[in-house]
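Asker: Alright, structures below, take your time with them.
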Structure P
Amino acid sequence: MGESTSFRAMLAHVSDLAAIDRPVLVIGERGTGKELIASRLALLSPRWNQPVLQLNCGALSESLLDSELFGHEAGAFTGATRRRASRFELADHGTLFLDEIANASLAVQEKLLRVIEYGVFERVGGNELIAVDVRVIAATHENLQSRIAERKFRADLLDRLAFDVIRIPPLRERGEDILLLAEHFAQRMTAELGRDFFAGFTSSARDQLLTHTWPGNVRELRNVVERSLYRESDWHAPLGHIRLDPFGTAESAVTGPADPAAILTAALAEHRHNQRRTAAALGITYDQLRHRLRKAGLLEPRARR
């Protein structure tokens, strides 16, 4: 969900790439929704009616990841009492989403390289070649080029995975979408709480939502809105208490970012000090931006004339 230029451009890229039956690499910070983009790629592809499986490579040890990806034969290791089908077999003719691919060991990466390149693999403890037809979508928040330089990721695997790369813009680059998403999450939480309506946000709450840096991106925004809403007893009035920090005191929760001037400075620099473009990126009007710049002491003398 979003209307910002960067988000809409990313969705258009996804739509174009979905029809191309090649591996895809999705990169984005934590909380940006990499799994949702992978689902969109799968559902818009010619494989839309085939299996879509997901595996988090960062959540398993090397041996467990190896067994999950490629299966194992009975007796392959202690406790392997029967044959286990691989994720690649279960996803045959469909899509396999490998999240946090940067955490896979070099040994697992070598096997992935082979199955992506040639469509064949062997189960753990087996010697039979198994052929599959699977589209692989991988995702990471890591810089894989840096991982290659550190000899923790195979360059040839990156070559295979990155037929094309989808970059999900972080929420701080989607200023126009912050209030749209906040309203959506608030409406959904209102229904979950059994309340009749959502009264909206106060102007100070909107300012706080717009100026926070959102290091946790959309996931953090959802948690903040839902937490703030359920802890507000007077739900008939507009929500004015934004609880950014679940670990802090009530006072610290409403203070917002430590230095809003730094956020405005960074936004201006990103848009080459074009105030109208900066205002659009932050999802506010030109006049609102000018007011905030003046309040933060960032208006140049010539801008006041």
Structure Q
Amino acid sequence: MKILLPDTMPLSPALPEGWEPVVVDARAEIPAEHRDARALVVWGPSRRHLASAASSLPDLEMIQSLSAGIDAIEAAGFAPSVRIAAGAGLHSATVSEHALALILALVRRLPESAAAQERHEWSRELGGVQELHPADRITTLLGADVLIWGFGEIGQTLAPILRSLGATVRGVARSAGERSGFEVIAEADVAAALRGTDVLVNILPATAATRHAVDADVFAALPDRALFVNVGRGDTVDQEALRTALETGQIRAAAIDVTSPEPLPAEDPLWDAPHLLITPHGAGGRPVGADARIAENLAAHVAGRPLYAEAPRG
């Protein structure tokens, strides 16, 4: 039995007896000689690759995504009998690092310092004697109120890092409660929480329910000193509303690692929004522990057990 592995990263998972690994081009159609594959690992696939897999792998039983998001896989049209597992947890450390970098860049005004450096200007506004907690700006994470919308594995990895730097951290999820020692508020109550939020971090996945979850109403509810960071999915944010919020001063600054569409077209006006830092979807890009996850889930599949991070199928 074959499991198809992508050529976009080196992989060498320990496989159950009787399984053969085959490396295929993740941006091309599935070769005819491998259309008897029973399992597929997906990392950095093209639409062409996914469409080919959906239409030409009649014996396919399981897909292991190495990405935390599986929206492209679900949209490709695989049969409902195919089990799909997300790469939840494989990017928790790296995305948390990037989110922290974006937050600190905004808090410490690194884009403004970079611009001053280009002008060969020693900015006395950015350096020297500073007020710790000015009314109109977040200058430190000490005492800052951080709200993480989408409190899954990445959010629960990021939260203690922010807490260690002095922030008060809460999560937002579908239902209220406590996760990993942090208060979690329900999405239905997020509007009230936004009014006192200094830093809003979006880690929402892309689903029909989360499309434009962060919209004009969200930006209007935030204080004008607030910072916004998106390391979730671009489609979860109304980008026109984000641009307007920055242009009108509804929020102080933003940093985003994802856009809709991707790549962001060169002519898109979002590029020129003031006080906006854009990185090109670089937060993840390197799944940590991929071999172990593939081995774990393939063994679970063979044994008829639930998969880790298995998506419900209709």
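Just so it is clear, none of the values below were taken in a lab; they were calculated from the coordinates. Here the structure is a predicted model, which means the values were calculated and not measured. Cβ atoms are built from the backbone, for glycine too; each structure is taken alone.
Asker: If we compute distance in nm of label points 7 Å out along Cα→Cβ at positions 247 and 295 for structures P, Q, which one ends up with the highest value?
Answerer: Details: P: 2.8; Q: 5.4.
Largest calculated value belongs to Q.
Asker: A further question follows. Check the numbers for FRET efficiency 1/(1 + (r/R0)^6) of positions 183 and 263 (r between Cβ atoms, R0 = 30 Å, to 0.05) across P, Q and tell me which is largest. Don't skip to the end; give the middle numbers.
Answerer: Values: P: 0.90; Q: 0.20.
If we compare FRET efficiency 1/(1 + (r/R0)^6) of positions 183 and 263 (r between Cβ atoms, R0 = 30 Å, to 0.05) over P, Q, the biggest value is for P.
Asker: With FRET efficiency 1/(1 + (r/R0)^6) of positions 55 and 135 (r between Cβ atoms, R0 = 41 Å, to 0.05) computed per structure, which member of P, Q shows the largest figure? Write out the running numbers ahead of the final one.
Answerer: Working: P: 1.00; Q: 0.10.
Greatest value across P, Q: structure P.
Asker: Now for a different question. For mean count of other Cβ atoms within 10 Å over residues 47-54, the calculated result is 18.4, so let me know which of P, Q that is. Each step should come with its number before you reach the end.
Answerer: Values: P: 15.6; Q: 18.4.
Clearly, the read-out refers to Q.
Asker: Another question, then. Identify the structure, out of P, Q, from whose coordinates helix-only ellipticity at 222 nm (-39500 (n - 2.57) for each DSSP H run of 4 or more, over all residues; to 500) was calculated to give -8000. Could you put the intermediate results ahead of the total?
Answerer: Numbers: P: -13500; Q: -8000.
Clearly, the read-out refers to Q.
Asker: Work out the source of 11.8 here, i.e. which of P, Q gives that when mean count of other Cβ atoms within 10 Å over residues 191-198 is computed. All intermediate terms of the calculation are to be shown ahead of the outcome.
Answerer: Numbers: P: 11.8; Q: 15.9.
The structure behind it is P.
Asker: Say we calculate Cα Rg over 2.2 N^0.38 Å for every structure; which of P, Q gives the highest result?
Answerer: On the way: P: 1.22; Q: 1.10.
Evaluating Cα Rg over 2.2 N^0.38 Å on every structure, the highest lands on P.
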